[in-house]
Structure I
Amino acid sequence: MGIWSCLGTSIAEVKEALYEGRSGIVLDGDRLSYGYRSGLTGQVKTPVLKGLLDRHLRRGFSEEAEYAYMASLEAFRMAQIDDVYLLGNEVGCIFGNDSSAKPVIEASKIMEEKRDSELLGQNYIFQSMNSTVNMNLSTAFHLKGVNFSVSAACASGSHSVGLAYLLIKQGLQEMILCGGAQETNYYSMASFDAIGAFSRRMDEPTKASRPFDRDRDGLIPSGGAAALVLEDYDHALARGANILAEIRGYGFSSNGTAVISQPCDEGCVIAMSRAMKDAGLEASDVDYINAHATSTLQGDMFEAIALDRLFHGQHALISSTKGMTGHECWMAGASEIVYSLIMMQNNFVAPNLNFENPDQYSEKLNIATRTTEADIRTVLSNSFGFGGTNSALVIAKSE
């Protein structure tokens, strides 16, 4: 696994942030100058690819592809996969990504000013497509297997892991690099600000993201990338791989509601139940739930209702890491698998930051309000997106 997020740019850095309950959210004055009503965002370090990739390749990388490249480098190193292996074997690539706004807007500005498409060159093509991440990664790492993007709003990263799992389970691939990536430039999030989706608690940025809290007032946009090397179990054993955990189950659903942005507890329940059924688990078998909860009024409410329906009276601890990270959007479903794996490996549950006052729905949940030492063997991770797309994944310690 590999990570590039507002919590850190390595597994070690992110582990420390999760354990300490340290937020990566800041106030960005450039967003306010640009016209945002909320300047809050997750602060993600800009990667330096010079010296890692040649100039010709770098020019086609979008911002989110750069994040994904850095996360993938770490994931391949941890998996002990080098260039020799990648050149001699078929490895696939599936990434969740649902926008690439900056190159589209930059190209449009050039066209409006110069009225000459020849001035755009070829790089904007590879930067602006939603498939920018997997096309660039497949080129940079010489990946010869399955190669496509998952565009499913804030469930994109989770669905990419689920689809990679299914392809391997069906024997169609032995190894797939999968994950999620999200651009953090202010061009990409203006429309979310327009609909009032963002918190305006700008006087205390680190306290603005409040999943499940009664006083939550909106999400905080964030981003980066997370990468996972998924591999057939027998294949991993045969090459002596260090197995971090197993994907045991994948569940999905669509809400089918009449309003495109309307969440639904029934859709959440179906996705979670399907993932647990696929894994052969009951609610009592789950030790930790990484909730989707983004700090929005309706989204958190409906997820809390769904979690109470399935896990009322059970021992599973619940937290949303978005209290620390903000909402990492297209990458969130993958990054939260990485965060959950870090917790599993180090025997703790990260806190649901800023959960101070429960509402009538969250008061029924077993929410971890502080870092809690725990033996985590089985995790359920939720991701729900606009348009009613739902994804749930079950991961477990390898026996």
Structure II
Amino acid sequence: MEHRVVITGMGIYSCLGENLNEVRDSLFQGKSGIIYDEIRKDFGFRSALTGMVKDPDLTQFLSRRQRIGMHQPAMYAYMATKEAVENAGLDIDFLEKTETGLIYGNDSTAGSVGETIDRIREKNDTTLVGSGAIFQNMNCTVNMNISTIFKLKGINFTLSAACASGSHSIGMGYLLIKQGLQERVICGGAQEINPTAMGSFDGLSVFSIKESTPTKASRPFDRDRDGLIPSGGAATVILESYESAIKRGAPILGELIGYGFSSNGDHLSNPNIDGQHRSLNMALKQANIDANKIDYINAHATSTPAGDSVEAEAIHGVFGGKVAVSSTKSMTGHECWMAGASEVVYSMLMMQHNFIAPNINFENPDDTSVKINIIAETKQQKINCFLSNSFGFGGTNSSLIIKKID
């Protein structure tokens, strides 16, 4: 027996806002969260642009012992998960007595690793590093911290898949619930924003250098784009079997009906249209719907010339030129390991409030983006079913389809 999989809660901590309401308003207003960060320029960055996400003050929520193993990814993830758990009508007492899993996307802990190495070199004594360093440095830091704080008893692992990490985490949670192996899984993605984490990325010369106009610099699909902008934070969704949600009277925000995935098997960083086609078509086949049933596509488009062009071709090849498309990265920048999860939350907020967030800074299409229906201004529209794309380094592709519950 296959189980229906629904979303019963979500939470967000991003450069667009620190909770669902703030983020909803930013999306509707087309408000950018990108700034010029002088610290990056002093650090040696080619581009000083970033989505700004402040470190939360967790002292009001967690004890010192609970905080000691947390660096940026885990701190952000805690804030998003706290909101999602509350949004879903869950509490720690219930979670401790039931089986709830955790699959979270994360692909770096560079900030804490760098600080640890600097401390050892300065002190010349590993015993002075501090007991929390090992838990901050491990790539599974988010899962270690969230699972212990919320007393989770189900499956527990970190999913590392570059910029598709958050999307794949939701896809894997979906498969486990669909197959009856878990009743409920907390899924999401986290991304640190500190300069240490982004230095090597900046070294590839793929970041925008439109530093004089930070909020105008991220231009997915626009002819004049010159590169992406790094960003981060965390996003969490609570996936649950339909039966479980009904049994406990949980709010049902949407139903996840399709998960497509593929690997390009080609180049470390270059996109591949065949891989994207296979991911998109698998999601549609699993959802058992026609392409014309999709009302909105939240594109992966990061504001790079090659990446945006290939995705525009892939979308046109599968869906034609009528479906509404926008990239929320025009406002957030590229949230990397978090993006696949945050863009599901952004799209869910649009579906809940009947609007399509704009692809801001889209002024001049190029030869490929002219083929698809890019929404450049906020549009009031009912969304019954949407698709979210995530494509990562190494050629990992993920596509998720979510609809309003019947």
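Bear in mind that the values in this text are calculations on the coordinates, not laboratory data. Since the model is a prediction, treat every value here as computed from it, not as a measurement. Cβ atoms are built from the backbone, for glycine too; each structure is taken alone.
Worth pointing out:
- At a computed 2.2 (distance in nm of label points 7 Å out along Cα→Cβ at positions 198 and 366), which of I, II: II
- Comparing FRET efficiency 1/(1 + (r/R0)^6) of positions 214 and 230 (r between Cβ atoms, R0 = 25 Å, to 0.05) across structures I, II, the highest figure is found for II.
- Of the structures I, II, the one that 2.9 was derived from, the read-out being distance in nm of label points 7 Å out along Cα→Cβ at positions 110 and 350: II
- For distance in nm of label points 7 Å out along Cα→Cβ at positions 94 and 294, the highest value in the series I, II is held by structure II.
- With distance in nm of label points 7 Å out along Cα→Cβ at positions 78 and 382 derived as 2.5, matching label from I, II: I
- Comparison of I, II by mean count of other Cβ atoms within 10 Å over residues 126-133 - largest value held by: I
- Structure responsible for 3.4, with distance in nm of label points 7 Å out along Cα→Cβ at positions 222 and 286 calculated and labels I, II on offer: II
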